[in-house]
Structure formats: C-alpha cells, structure tokens
1. Have a look at 1, 2 and say which one yields -26000 for helix-only ellipticity at 222 nm (-39500 (n - 2.57) for each DSSP H run of 4 or more, over all residues; to 500), as calculated.
2. Can you say which of 1, 2 returns 26 when relative contact order in percent (Cα under 8 Å, 6 or more apart) is computed?
3. Quick check for you: by Rg/Rh (Cα atoms, Kirkwood Rh), which of 1, 2 is greatest?
4. I have 8.8 for mean count of other Cβ atoms within 10 Å over residues 140-147, calculated from one of the structures 1, 2. Which structure is it?
5. Here mean count of other Cβ atoms within 10 Å over residues 4-11 has been calculated and equals 9.1, so which of 1, 2 was it run on?
6. Computing FRET efficiency 1/(1 + (r/R0)^6) of positions 28 and 148 (r between Cβ atoms, R0 = 41 Å, to 0.05) gives 0.70 for which of 1, 2?
Structure 1
Amino acid sequence: MSWPAVLVVVAAGAVGAGVGWPTRLLLARLRRGTVVGPGPVETLLGVITAAGAACALGAPTVLLVVWAGWLTVTLGIVDLRHHRLPDAITRPAVAVSAGLIILTSLLWPGSGSLLRAFVVAGVIGVLFGLLARVSRGGLGRGDAKLVPSLALLTGYLSVGAAVTALALAFVLGAVVALVGMAIGRLDRRSAVPFGPALLLGCWLVLAVPGLAAAVS
C-alpha cells in the first residue's frame with residue numbers, strides 16, 4: 001500500500017473515531033437505544049472505518065462499506081446489550097441505503113444494478129418478515145426490519161453477494177452459539193442476538209473483494 005493510501009486509511013479511521021461521540025449521543029437519546037461510556041464506540045468505529053477504507057479504497061463499494069460499518073457498530077452494540085434493534089435507526093436506514101446505492105450508480109456507472117438491489121431487498125425483506133412471524137422468537141422483528149437495508153447494499157452488487165452475506169450471518173450466528181455453549185455461557189434455550197451476525201456478514205461481503213465469488 002502506498003503512503004498516500006496509508007494516509008487516507010488513517011484519516012478514515014480518525015473520521016470514524018470522531019463520529020463515535022455523536023453516535024453515542026444518538027444512542028443515548030433514542031427511546032430504545034443504550035448508554036455507552038466514552039471509548040468503545042469511538043474505537044470500534046475507528047477500526048471498522050479504517051479497515052473498510054483499506055479494503056475498498058478506490059472501489060465503487062467504498063461508500064457502502066463505510067455505511068455498513070457504521071450500522072454494524074451502532075446497531076450491533078444495542079443488540080448485543082439489549083437484544084433489540086431500534087426502529088429509529090433501522091427504518092431510516094432503508095432510505096439511506098437506497099440513497100447510497102443510487103449515488104454509487106451515478107458516481108460509478110455500471111458498478112451494480114439498482115433494479116436488482118430493490119428486487120432482492122423486497123424478496124429477502126418479505127421472507128424475513130414471514131420468518132419473524134412464525135419463528136416464535138427465533139428471529140426478531142428488528143432483524144426483519146434491518147434486512148432490507150443490508151439486502152439493498154449487497155443486492156446492488158449481485159444476487160450472489162446478498163446470498164453470501166446471509167449465509168455468513170447464519171454461520172457466524174451458529175459459531176457464536178456453539179462457542180457460548182462450549183464455554184458454558186449459553187445453553188440451548190439462550191437467545192443469541194442475530195443482528196450483529198447479519199451486519200457483519202453484509203460488511204464482509206462489501207469490504208472483501210471477491211468474497212461472494214469465493215464462497216459461492
């Protein structure tokens with residue numbers, strides 16, 4: 001990596017860390033948010049933003065990666081602590097994700113398909129909505145509200161990217177559950193938040209070039 005690229009990555013990490021304070025403020029003011037002390041949010045946002053910039057520097061996905069990184073930290077913290085995903089973030093996130101893929105298509109024509117993104121988001125959104133109704137707590141409504149945003153981002157790239165992101169999410173969720181049971185922190189009846197796995201699966205597919213093709 002050249003020195004200019006290193007400087008861009010470092011700057012991206014600094015900006016991500018700087019966004020940590022207003023993000024903590026936002027979470028503290030949301031009705032279903034959470035209060036987080038100084039440090040963790042800033043650090044995590046700095047790291048994931050820098051990592052995303054390093055992976056997607058100069059690529060059409062850079063805006064999508066940065067946005068997915070912010071969602072991963074912000075919503076992941078709430079879900080891990082309280083097993084919920086605040087509507088105040090998941091609902092507007094759909095519009096933001098849609099706006100970002102439209103902007104990406106304008107800045108990098110041919111980098112993806114808007115029609116495919118909206119079709120994939122619609123199909124996956126309906127599927128998860130049905131699963132949330134019949135799973136009796138296995139899949140939360142918050143997860144169903146989050147999925148359309150993530151499907152817009154990955155579906156813009158390809159159907160394979162969207163499917164791979166979901167597959168990674170289920171694998172990550174299963175690994176966390178198995179490890180938790182192995183160390184005695186969880187049992188078969190324990191509820192494991194699925195939001196962080198969904199978010200991280202989406203971020204990985206967007207940030208790591210060729211991951212969807214490699215997995216599929």
Structure 2
Amino acid sequence: MKISDIRIDYSLKSLDISDVQNSPIEQFKKWFAEAIESKVLEVNAMTLSTIQANGRPNSRVVLLKGVDTGFVFFTNYKSVKGKELENHPFVALNFYWAELERQIRILGKVEKVSSEESDEYFHSRPFASQIGAWVSPQSETIESREILSQKEEEIKGKFSPETIRRPEHWGGYRVTPDEMEFWQGRPSRLHDRIHYKLTESGAWQITRLAP
C-alpha cells in the first residue's frame with residue numbers, strides 16, 4: 001500500500017460552538033474526562049514543541065501531570081528542552097486521541113512552577129523514578145548504558161525512600177495558554193475546529209475555523 005493511499009473517514013462525533021465551555025481549560029477537562037472514560041492509550045501524552053537557538057522548532061512527547069490555570073509537566077531543567085524553554089518561553093502543546101478522533105492544540109507561555117509544587121510532585125513519584133531524576137544527565141552524550149547503571153547503583157547507595165530529595169536541576173513547568181483549538185474528526189475531511197483566543201480584556205473569543 002502506498003502511504004498516500006492510507007485514509008480514515010472520521011464519523012464518531014461532532015463539535016459545535018454551542019456545545020463547548022466558555023473556558024478552553026474547562027473544555028479540555030471535559031474532553032480529558034471523556035478520554036479517560038474511553039480508556040484512551042497514554043491519555044496524558046502530549047507533544048511539546050519548543051524553539052531552538054537557531055529558530056528551528058523542536059518537538060518531543062512529554063506527560064501532562066496537572067491542569068489548573070495551565071498545563072503542568074516535569075523534566076530536567078538542564079536538558080535540551082529545558083535550555084530551549086529558558087531561552088524562548090513560548091511553546092506549543094498537542095494532544096491526539098485517535099480513539100475519539102480528537103486533537104487539541106495549545107499555544108502559550110511557559111514558566112517554572114514553584115519549588116514547593118516540584119517537591120510535592122517529586123515525592124509522589126515511585127522511588128525508582130526519583131532515582132532516575134538524579135541518574136540521567138538528560139540530553140548529554142554518554143558512552144554506554146552501563147554508565148547509567150553504575151550511576152543508579154551509586155545513587156541508590158546514597159539515598160533511601162525516606163531521605164531522598166529532589167535534585168535542583170529537576171522540576172516542573174506550567175504552560176499558560178493564550179490560544180487553544182479543539183479538533184473533532186468528521187466525514188469527507190470537513191472536520192470541526194473550535195478555536196479559543198485570549199483577548200486583551202482577558203475574555204476568551206470563541207470561533208469556528210474552516211477545516
């Protein structure tokens with residue numbers, strides 16, 4: 001089969017402006033709850049796109065860990081993404097839930113969460129994941145996997161589940177949106193797209209976009 005011949009005709013649901021919440025974050029929560037109920041695989045996986053120093057975009061999948069005034073995720077501050085976020089604090093997020101034929105696009109500004117929030121989440125993680133945050137020099141070149149195994153044993157000898165603390169180079173970010181789009185697949189590629197844009201008055205403008 002040619003790649004260009006791969007086609008899926010979407011027909012599960014529809015989406016209209018009259019159906020959505022006034023706040024895109026509340027609309028996200030509604031769709032997220034439906035995705036959980038539908039047992040979407042890796043429901044909190046999202047593509048995070050950042051900007052490199054040379055102006056080129058850079059994307060990877062990270063895990064959403066909270067939704068409040070924005071979208072929260074955690075990572076190594078010294079990683080490639082951490083450095084790019086420091087230099088250019090505007091990002092794009094993307095969720096795609098194939099089981100529901102839905103996509104959500106998010107544009108916004110990113111900033112670090114408080115140390116207290118990072119500590120709270122870090123200490124909620126399994127001990128092995130806490131150790132992993134100390135072990136990996138994320139994004140740096142390493143000679144072999146054995147280096148990670150040796151470092152893991154070293155850190156395990158240094159900490160216990162009761163004494164481990166969060167490394168300063170690891171913590172959370174919050175993306176506060178100023179634009180969001182909810183995409184619902186429809187037949188004949190005539191998809192539903194509902195777009196939210198934050199106005200200068202602080203209100204959300206809601207419009208329908210052509211597919």
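1. Corresponding structure: 1.
2. Numbers: 1: 21; 2: 26.
Structure of origin is 2.
3. Checked 1, 2; max of Rg/Rh (Cα atoms, Kirkwood Rh) sits with 2.
4. Details: 1: 22.5; 2: 8.8.
Value 8.8 for mean count of other Cβ atoms within 10 Å over residues 140-147 corresponds to 2 out of 1, 2.
5. 2
6. On the way: 1: 0.95; 2: 0.70.
That value comes from structure 2.
A short reminder: the numbers here are calculations on the coordinates, not readings from a lab. From a predicted model like this one, the values you see are computed outputs, not experimental measurements. Cβ atoms are built from the backbone, for glycine too; each structure is taken alone.
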